[in-house]
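Input: structures, listed below.
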Structure I
Amino acid sequence: MASPFLCLRASRKWGPLVAILVLWLPIEFSLFRMIGVSQATAIVIGMVAGILAFRSRPDVLNVAAAFNLRTMNLSDAALHFAWFSAIGLPLGFAIGFIYPAVRWPSVDGIIMLLAGIFLLNALPEEILFRGIIQHSLESVTKSPIVSLMVTALIFGMAHLNNGPSLPNYRYFVMATLAGIAYGLAWRRHRNVLTSTITHTLVNVVWRLFLR
């Protein structure tokens, strides 16, 4: 829990990068399972540790803006979900990444699916990639477009190790496109909750209607 905070204290210039790696890599490679900690628990621990640590560095993670319920925008979230769907669905079918596979869980199952994706998948990734990485890059480059595209590429590369065949280039393409949609949803108000809703909608549709 204290590791990212100590990294930030150790170096103002390189501390954020090291703190990001300390938070991300053990979860990405499921290292916590080696000590008997479930992946879900590790994600929650990492998310809480990151928020607490980066509160002292609003230039890296603007916590107040990221979780501001007043600026959370459902219209923006839905708009960028529709934008991604309009491009991503035809592209995904064309490259053989997805195909129709409808699954109809119970109402309780859908609620659990929504909650699980929101809390354990979409929110942690949006805090890291949009709230921290894209925000930091925009502060450094002074370019919303450069920070958006670089973050989307990093997000895509983070998915290269997902799937039956590695590296999974089709997943890289789709995740990079999704990263652009999420970054656009986040950008206007720097609100992680908005992009998290977009991210959740994409993943829920994928889980329920596609494979």
Structure II
Amino acid sequence: MKILIVEDDKKIADALKRGFEQKSHVVDVAYDGISGNDFALSENYDVMILDIMLPDIDGMAICNNIRHEGITTPVIMLTARNHIDDVVEGLNTGADDYLTKPFEFDELMARVHALSRRPKNLEDNFLKCCKINMDLVKKEVKVGKNTINLSKKEFSLLEFLLRNKERVVTKEEIIEHVWSFDTEILENTVEVYIAYLRNKIDKPFSTHNIKTVRGFGYRISEK
């Protein structure tokens, strides 16, 4: 999952980034409203976390801007204010949820997972294709009854492929969703990680679930 955090308190923002990355998510962080607005309008995310009180452009304005552009990415508002009028205003701008500071990271994580499932027809915490089963809560992958040990990046790549099973995804889409915006990616990085996955979930079981569609990208498929 790729997450955008827009929070001007650097200590909070960096702590959230570390927490989500430890859970194998990809995170972009903006420390002001202008940068956050640019990220929100130009990159693809699964969930956005916006602080309401931001310099230059506040979180409500960012949310309003992305909705005006037709971007339907789920949004969680963070606020130090718990007045009902503020909550109502945030939801009316197009936010999906809100959380009042201070909060527990586990609660934010639960809300992020709940919202990330909403556009996916409320799928549960499991992704499946062929004999591959991914438990998003336990961060566990099995092929049949065999548990597969994946690195965080391999897990993120497989999750993206499974969320888009039967659809061809380009290298550009993979990079956008699996690597952070400021990460330097070598030309063959995607191919290298695809090979890592094949060596763990295809080769040992004589299967060919991850397919290369030449000139386009990759597809995970049962066919």
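Throughout, read-outs are computed from the coordinates displayed, never taken from laboratory work. Being a predicted model, the structure only gives us computed values, none of them experimental. Cβ atoms are built from the backbone, for glycine too; each structure is taken alone.
Distance in nm of label points 7 Å out along Cα→Cβ at positions 98 and 130 was computed and gave 1.7; which structure, I, II, did it come from? Computing distance in nm of label points 7 Å out along Cα→Cβ at positions 98 and 130 on every structure in I, II gives 1.7 only for I. Structures I, II were shown, and distance in nm of label points 7 Å out along Cα→Cβ at positions 34 and 146 at 5.4 was computed from II. Computed over structures I, II, distance in nm of label points 7 Å out along Cα→Cβ at positions 74 and 170 reaches its largest value in I. Could you figure out which one of I, II the value -11000 for helix-only ellipticity at 222 nm (-39500 (n - 2.57) for each DSSP H run of 4 or more, over all residues; to 500) was computed from? Only structure II yields this read-out.
Quick check: 16.8 is what I get for Kirkwood radius over Cα pairs in Å, for residues 18-137 alone, calculated from one of I, II. Which structure matches? Answer for the origin of the read-out: I. Computing P(r) over Cα pairs in 5 Å bins from 0, in percent, for residues 2-57 alone gives 4, 21, 30, 22, 13, 8, 1 for which of I, II? Computing P(r) over Cα pairs in 5 Å bins from 0, in percent, for residues 2-57 alone on every structure in I, II gives 4, 21, 30, 22, 13, 8, 1 only for I. If you work out Cα Rg over 2.2 N^0.38 Å for I, II, which one comes out largest? Between I, II, the highest calculated value is found for II.
Looking across I, II, the calculation of Cα Rg over 2.2 N^0.38 Å, for residues 50-105 alone that yields 1.75 traces back to I.
Among the shown structures I, II, from which was the value 26 of relative contact order in percent (Cα under 8 Å, 6 or more apart) calculated? For relative contact order in percent (Cα under 8 Å, 6 or more apart), the value 26 is produced by structure I.
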